[in-house]
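We did not get these values from a lab; they are worked out from the coordinates using the rules stated. Computed from a prediction, not measured in an experiment: that's the story for all the values here. Cβ atoms are built from the backbone, for glycine too; each structure is taken alone.
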Structure I
Amino acid sequence: MTSIKEIETHTKARMEKAVEALQHDMAGIRTGRASISVLDHIRVDYYGTPTPLNQIANLHVPEPSLITVQPWDVTQIAAIEKAIRSSDLGLNPANDGKLIRLPVPPLTEERRRDFVKRLHAIAEDHRVAVRNIRRDANEHLKKLMKDKSISEDQEHTALEEVQKLTDSVMAKLDSAAKSKEKEIMSV
């Protein structure tokens, strides 16, 4: 990277990706109501290939406490059930030969706390990623300064801009995590 503008643009893009990744990871954490996004990370052994569940079946939420999984290939029902049971979601699938029903039981207080702990760990991983992105940007700026491509004042101003960007992204991460925590803890 050869200019301050390039570094700032690249840094901003990477930090926005970290926010998007947090949103995606948080979608996989169960709350009290049914949502097909909790099944996003489930992989089914589809003829020897780990395949995302949403690529081999239709997923629906017909009512707030039920998810239905309708496989396109009914011979895969056993494999889908096995994948759901072995996940850490705590869901118990029931099938009628063509359709898998996943009743979503209300969460106990202890289970809610476990999910909140997992949420905090995920959020912290993304905060670390943002701090690493900031470090990389600062190193690039210092290298430009060392190569005499920019002045000390320009470097100082750019470092402040990177810090402001980092602070705003951290605030986004924190507010997203807080809203998800509130959603998990609400009965």
Structure II
Amino acid sequence: MAKTVQKRTLETRSRLISAANDLIAQGGFEALRVEEVVLRAGVAKGTFFAHFKDKDALMDLLIGERIDGFLDQIEAQPTPQNVAQMAETLMPLLKFMACERYVFDVILRRSGAAAVEEIGAIAMTFGRQAEVVSAWLSGGSFRKDLSPELMADGIQAFLVQAIALEFCALHRGQGLGDRFKSYLQAWLMPVFSQSAER
């Protein structure tokens, strides 16, 4: 009996996720409404809240899955050996994270930066991304005066900043890729003057 209930619960959750993905494909993330998800999934609204605390919890899962997909693709690429290759390898992820202001807002809220108690799918992807980038930085022609972990943390900060400025009217002149690449160049390949080295 317990296995039947568990199977039905998993099937219902799967229907909710599938319905949400269908609706996102039609209208984007921001347009998604819980009422439409339950209608499409053929369940009561209370059933949705038995599976997800709120819409943000569902978005955490759906956006986190997409980020994981981009990270799978990134890990399958050759290890970047310079700033240009690193920026190019990370660009599909940045473009997704910047695809809608709403998506970026959810990412910020669920990344752990907003002190959300639970660690969800998006927060886990931030940890995974740091591990991937840190491994790249252990080799290649990047600065050696900082640990790969600290440099990876900086890259995440610059990634978030580059996306944030994408939504800022004052910074529309420079494209996302160019902005991110300039941050990477300054962070990973600093040019110190001779007087600074003394």
Structure III
Amino acid sequence: MEQAAAEEHFRSLVPDRGPVLERLEKEAAERDIPIVGPSLGNLLYLLTLTSMSQKVLELGTATGYSTIWLAKAAQNLQGRVHTYERDAKLAEEAKRNIKDAGYHNIVTVHTEDITEALPKMADSFSLIFVDIEKEAYAQVLPDLVDILKPRGLLIADNAGFEEVRSFNERLAKTDGFDTAFLHGFFAGHSPERDGLAIARKRVS
């Protein structure tokens, strides 16, 4: 298929996601809020399920779109999601959206700058999703390596951004990790052509 035809084909195959996520997609388009979109959201859901991740950490909540995809999987695993958003207004909006989706009992929204929270974080997680200010990716990587459990997954959005290049290079060279970088079309993503980094922590 030609590129345009292929993109329309895969856009037509996005999964059903319910009224809350569909509303958030419309609001994101109207307000120019970057979201992962339904195809990458569904991938996050599948990766969380297949890795059996009961303790999930999200860096960057925004209005809670990706949080809901992660929570959908965590609920099936009797797990929990902790998500960090430094913008108090967005954090409150996310809380309402997460409650509307029915996941407020398993999601904790922290109104705090994750770059300040990470160095003092004592907990560990089996899946970490990174979607914060791109310049901060490389800064937080050492702390994420420390708090990720063995066999855990580290997933970073927007790996195709120029500002994330140093993060990608450092992650690729991180000892004890198996890493893959994807670059392609993700329907509904902001932007739809972007990259994704996925790394698994080996057992020592």
Which entry (I, II, III) yields the derived value 22.0, 71 for Rg and Dmax of the Cα atoms in Å: I
helix-only ellipticity at 222 nm (-39500 (n - 2.57) for each DSSP H run of 4 or more, over all residues; to 500) derived as -12500 - corresponding label from I, II, III: III
Identity of the structure behind 0.98 (criterion: Rg/Rh (Cα atoms, Kirkwood Rh), for residues 46-85 alone, calculated), options I, II, III: I
Mean count of other Cβ atoms within 10 Å over residues 38-45 derived as 21.9 - corresponding label from I, II, III: III
